[in-house]
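Asks: In what follows, structures are represented as C-alpha cells.
Here, each number is a calculation from the coordinates, and none is a lab measurement. Computed from a predicted structure; not experimentally measured. Cβ atoms are built from the backbone, for glycine too; each structure is taken alone.
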Structure 1
Amino acid sequence: MVEERVYTVAILTVSDRGARGEREDRSGPAVREALAALPGARVVAEALVADEISAIEEALRRWVREGIDLILTTGGTGFSPRDVTPEATRRVIEREAPGLAEAMRASSLARTPHAMLSRAIAGIAGATLIVNLPGSPRAAQENLEAILPALPHGLSKLKGDPSECGSAA
C-alpha cells in the first residue's frame, strides 16, 4: 500500500473590506474548495488581513516558521495602489518560482485579457512554497487549478524527496 503524502496548507485572504468586516470572504473558501483536487492537501491555517505589506509579511513569515508546506494568498495582486501582496511576498521568499505565475497568467489569458494585469508571484522561503492568487473567487480557483498538476512534485522536492531526480528544462 502506497502512503499518501500530506501537505500542510495555509490560506491568506488579503482584503481591506474583508478585514474591516464589510465584505464576506468568498475567495479563501473558493481556494479551499479547489484544494480538494490536490491529494494530501490539509488546510491547517487560514487568515484574513488588510492590504498592508506589514500584515501580509507577518502572516507569511509566521507560517514559514511553523513549517507550512504551501501558502496560498488570494487578493492584492492587481494594479490598485493598495494591491501590495507581491511586494510583501518578495520580502519573505528567498527564491522565485516564476513558472507557476507564468502558467497561471497563460491559463487565465485564454479566458480574459485582464489576466496580463496580474502581478502575482510565486516563490520559496525555506521549505515553504508561497503562491499569490487573484482576489476573485473564480479567478483564484482557475489559477490554482492551472498549477495543481505540478504542485505534488514541487512540494515533494521542497520536503527533500530525492526519488525523482532531475529538473524541468
Structure 2
Amino acid sequence: MFTVGILTISDKGSRGEREDESGAVIREIITGIGAQVTHYEIVPDEKDAIAGKLIGWTDTMKIDLILTTGGTGLSPRDVTPEATLAVVQKLVPGISEAMRAESIRKTPHGMLSRGVSGVLGKTLIINLPGSPKAVRECLEAILPAIPHGVETVRGEAYECADSGNQEGQ
C-alpha cells in the first residue's frame, strides 16, 4: 500500500470550466492496484503553482507517488515538465520512455509528449499526458513497475543496479 497524489494541470479545469476526466482515470487505475489516493487538486498551467504543489506534497504530506496529468505538450502554456525538472533530484527516464513508446505505437503524435519522471525526496513523480485516453494507455504501460519503484524510493526494496554482478562471479 502506498499513498498517491493526483495533480491535474489545467487552466480551464482550475477555473471550473472543464471536468477533470483524466484525474478520474488515474484514480480508477491506481486504486485498482491497492494504492490510496490521499490528495487531489487541479492547478493552472503555471510553473510556480505546479512546482509548489510538488514540493508541498512531498515535504509536508509525505506522499509516495505523485501523478500529474496535463501540460506535457508543445503549447506555450504547457510547463509541467519544466516545473517537475525544477524540483526533482533524480530523473527516472525509463518511465517516460516507456510511456512515449506506448503512445507512439498508437499514434505518431505520441513522440510530441514531453512528460518527465523523477524523484524528490522519497516521492516518485510521474508526468502523464492530459487526455483520458492517453492517460489510460500510458499509466497501464508503466503500472507493473510502479509499486517496486515506490518501494525503492522509500528504501524498502532491494535493487540490483548491475544484474550481471551476482555473488560468486
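Asks: If we compute distance in nm of label points 7 Å out along Cα→Cβ at positions 90 and 106 for structures 1, 2, which one ends up with the highest value?
Replies: Once distance in nm of label points 7 Å out along Cα→Cβ at positions 90 and 106 is tallied for 1, 2, the winner is 2.
Asks: Next question, about the same structure. Name the one structure among 1, 2 that mean count of other Cβ atoms within 10 Å over residues 66-73 of 26.4 was derived from. Walk me through the numbers before you get to the answer.
Replies: On the way: 1: 21.8; 2: 26.4.
The structure behind it is 2.
Asks: Can you spot which of 1, 2 the value 2.2 was calculated from, given it is distance in nm of label points 7 Å out along Cα→Cβ at positions 50 and 74?
Replies: Clearly, the read-out refers to 1.
Asks: When mean count of other Cβ atoms within 10 Å over residues 10-17 is calculated, the result is 22.9; to which of the structures 1, 2 does this value belong? Kindly include the intermediate steps, with their values, before the conclusion.
Replies: On the way: 1: 22.9; 2: 14.6.
The read-out was computed on structure 1.
Asks: Consider the structures 1, 2: one of them gives 13.4 for mean count of other Cβ atoms within 10 Å over residues 18-25 as calculated from the coordinates. Say which. Walk me through the numbers before you get to the answer.
Replies: Numbers: 1: 13.4; 2: 18.2.
Answer for the origin of the read-out: 1.
Asks: Given structures 1, 2, which gives the highest value for distance in nm of label points 7 Å out along Cα→Cβ at positions 42 and 98?
Replies: On the way: 1: 3.6; 2: 3.0.
If we compare distance in nm of label points 7 Å out along Cα→Cβ at positions 42 and 98 over 1, 2, the biggest value is for 1.
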